[in-house]
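Asker: Each in structure tokens, the structures are laid out below.
Here, each number is a calculation from the coordinates, and none is a lab measurement. Quick caveat, the model's predicted, so the values are computed rather than measured.
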Structure I
Amino acid sequence: MTPATDTEAAARAMDRGLALFPIPAGGRVPTPGWQQRATSNPAALVQLLDGGANVGVGCRASRVVALDLDVHEADGPARNGIETLRTQLDIRGLTDWPDTFTVMTPHQGLHLYFRVPADCTIGSVSGGRSPLGPGIDVRGPGRRSGGYLVGPGSIVGGLPYLIVRDVPVAPLPGWIADRLGDL
């Protein structure tokens, strides 16, 4: 039996303005049409999580760009998105880690959420093709339906997605927007 999604974590994500949609319990991949089901209406949360569903965060509906910092220890530091972001910050002389809503993934990676204007068209990219460097996947609103991430409170492989920084979603830093350009 798959453990149920943490409804409190999902509610906190909605409180931060994130639009959620259901993902089958225990899974990472939504059913077709998820874009139309993404909502930030708290009254819809109980129905959204019916049957222990996981939650996804729709980037277009939420008006966010999210950085998915993967951690693949077996591949060494070249694939560690957290270390890659730290290097990017160091190159720019920035000493502070981004202060934004952050979720830890089951394998100790991080999802950092950043607010963008409604007309933002930054797309999604993964698999080492990110302009931000190896280990950093980008999920954005895109030009059509936008990307998504598995949301806080979800359980995959028996392990949770946990909120580790419960602060408002910060605006996308200019240096990141410049690097992502016209994805």
Structure II
Amino acid sequence: MNPAPNLILIGPMGAGKTSIGRRLAERFSLEFVDVDQVVVDEAGTSIASIFENAGEAAFRQREKQVLARLLQQHGQLVSTGGGAVLDPDNRALIRARGFVVYLRVSVPAQLRRLQRDRLRPLLQRDDRDQVLNEMALRRDPLYRDSADLIVDTDHFTPAEATAHLVVRLATLWQITEPLA
């Protein structure tokens, strides 16, 4: 059993972090928090707009600040952005403050799931498959190194992945109680 104050989902875009995360949070009576959504809410603009007007580095800095603040709390399911693991401080914090589940997805499955997506700044190109392959090569080792559990979501619906994870997490993770 691996006790931790939060449950954290990491993985690339299209892996199901938000859709599976909402279901898992409900199942385990955790507060669901999507880091990207908090960044958007606090910035008052979209991630695409942040990328366009301030650049990826500015987005990553906001992401890092939000993640650090959120992970000071307890009893949450935190869905990270796909690139959060690029920062070594984020990886250390994620490992220290949560039981980390890597939702893995193949590039072909990502392409299917994201084919209609026009909002993600890193995918606003004609060579989506190349972009996703390059990101996977760089990020997969970081996801693996950060994870307590890896689940391949390619052939699962969000409901099936959730059911699978509930069973696995029941034997692997226990939420720690907050310090008084």
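Asker: From which structure (I, II) was helix-only ellipticity at 222 nm (-39500 (n - 2.57) for each DSSP H run of 4 or more, over all residues; to 500) calculated, if the value obtained is -16000?
Answerer: On the way: I: -5000; II: -16000.
Going through each structure in turn, the value belongs to II.
Asker: Related question: The value 38 for relative contact order in percent (Cα under 8 Å, 6 or more apart) was derived from one model only; which of I, II is it? Intermediate results must be reported in sequence, preceding the final value.
Answerer: Details: I: 27; II: 38.
Of the structures listed, the value fits II.
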